[in-house]
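Structures given as structure tokens follow.
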Structure 1
């Protein structure tokens, strides 16, 4: 059996020929003018698409291209610093790839890399794994120069890495897309997952945790400017009236545009049931262009539901906060915390409100199962509550509070006429002319059906009228139904 020569490997590394220089880039995609890397092409032998393999970068940084004259070895001249480890991995494993590029004055500028299926098992996944890594690298920030020496199908980002080999390859090629503490955590857990000196359960937990962590795209806390005109349009589309609420949200938008970071405090929407607090939260998520997840505090009475359980248990699992990061696939998201005033209702094992404080402080959240601090700088919390007095002072201090009053009768009439009834008719496939209501009929709706706070009764009343009109059209064969006071009062 051959013995690996470590001394020879070190000599090879010291004799390595580094033909390229790196450059910093944060471009989200590559073009001919802003390529992934540039290959030397003095004789112009490269075509639009070129097949070949990278050579092992320990020996030389070049690409062996298959041309009409045979295999041509061409040095890499320049490379985006984000992709150095990926090119090294492709070269070390001699994985055949297809490059797309164009000949420029500098050389052959490559803007796309695809794997070529060979069936040799060298790729972690036959379809999509390389694209998965490329998309993560394009979405990442350029590494600092001092980091570069530390590690030398079209839509791939829907993949979930579950095998040890695919996780290992991802960490090798795209490990720099992790925050520093998670990169160190990943190496340690990978060692546990591969170790024969720990139990099967420990290996399983480490592998599962790694699979979860690689499913998250770790983004910076820099936010692009938001179009205030579009933001206002979304608010007007989703909400009727509530001008003071819209003003507060627009102030948040302008703050993001000036600082390019999320505000230090989230939003706490307080008001009676049914006034549209959740709808406001969803509108803000749309404006921020972030995915959102919900935490319903009325159904959470054990902190472990939020923080996960320790790996010492065979049935251990992450908490719902960590699962929210994994399901959204990104570290930047909106947490909509419903019924924050119920967060103090812990039963025996602690208080869920205390866990929320760590999520809201922007200092990082630690999940017991993951055993790692998760950065929360890209998390924007929006909480809702019915009774402000039931929220603890520490929790309250983490939010900018917006009090939402109940709608007046006149506002509820407008919501019924302009929003609720048209929405129901559209869902039922009815034309607006088939179900109409007179002014006195609308007064009767408010008197008979809208008897509580909020607008849920308004929407239920619209559903009731539309369903009754549809019944008359289909069964009684009338062309349309016009509800006046008398007809409304006859409804059950």
Structure 2
């Protein structure tokens, strides 16, 4: 009996083993089918167009659609939506630069740079910080696009645009500083392989958090064996060292780095006493910079050790440069928070200034709150860009989809993993500036272009200057430009023209 029992057990084990193996094979086949189905579902629209850019007639092709990326086991993990512009008739692609362009958030699609400065079409907006009207919006040709000298790829990160996770993967697998840099870098590698662009000059272009992303991608792409050497990065309204911009307890640096932008905003809205003593805003801001770097920084770091004389001097200077009342400045302990500043500066007029662009003004139902309800420079333009990109994709690029195109995703932002180092204590404030510096030192052709708006209260220009003055950045390979506008300086028509000119020169200098 024991013998039969033993044999039965062996048979039973063999049965389970066979079934387990069969199940594994069935699962593998199911996964393969799912991956193939996912790949089959990838959509790509190809259209041809003509345009005039920088005075040149250009024939170009647009490929707008999905690139499916797979993991090490060959399983589909992410679908990245991009819109790529290629000038046709180019015989030697090794001399044709290619730009990989994205915005920030985190959680933003690439619509702003796509329809605001780089792409062949623009959404037409007022230049003088006025809110746009409701639809219809005007979509116009962009004579300033760099398409005459470079191909461009606009990338929507996972969770934005039409990009999404695939298979067993979830959004959170890609929503983080490192996770995002890895998948975006993987897209770049895949793209240059598919389109035979390994030997083309390559640039990254990011705006806002997109500049943080660019710094992290530089590390992912350039470091280690099998690296991709880049020719440079465009940092538009940059935030690359978060210590310069995070108003957290114990961090006094932002009070210093934001001050010149407070001053520029006060200058623009004409709230300064004796403004005529400065010949121009540039001269004025040089005085503010000197004060911020010297007396104000010393005062902040002294804390309670500051003397009454030092405190009185700082109080007078802050009043002179910001237009805020001395009593209000005293109430802040000489430390002005950006969100409080936006509400307080024009409180007596019943107006709030914008964060992305402090030229913009808004009114609110309640004028006694400490901070504003919403950013008037955000809601003034959001509807126009939202309508324009979806109209353009469907009408001109033949991208016909019923699913929503995610302009800005709150889910991405609220679930973002900000840790890039091995531990929070090791990382401290997120800072990708050292990666940019390292790239310069290891790659002699790697250059950095930075575009700064004087009226940008989201990513202040003086904070960027602070970042670039530390961490070993090679100044000879750094181009810093300034524009009399805000975070999206290209909304201001003269700034758009100058920005495009400056970026075109930067690319041409790299040839």
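None of the figures in this text is laboratory data; all of them are computed from the coordinates on show. What you see is a predicted model, and the numbers here were worked out from it, not measured in a lab. Cβ atoms are built from the backbone, for glycine too; each structure is taken alone.
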### Summary
With Cα extents along the principal axes in Å computed for every candidate in 1, 2, 102, 67, 51 is reproduced by structure 2
#### Entry: Identity of the structure behind 1.0 (criterion: distance in nm of label points 7 Å out along Cα→Cβ at positions 265 and 401, calculated), options 1, 2
1
### Message
As an exercise: Rg/Rh (Cα atoms, Kirkwood Rh), for residues 161-368 alone, calculated from one structure in 1, 2, equals 1.09. Which structure is it?
### Response
2
### Message
If semi-axes √(5λ) of the Cα gyration tensor in Å, for residues 113-168 alone computes to 23, 14, 11, which of 1, 2 did it come from?
### Response
1
### Task
Could you tell me which structure in 1, 2 was used to calculate Kirkwood radius over Cα pairs in Å, for residues 137-280 alone as 19.2?
1
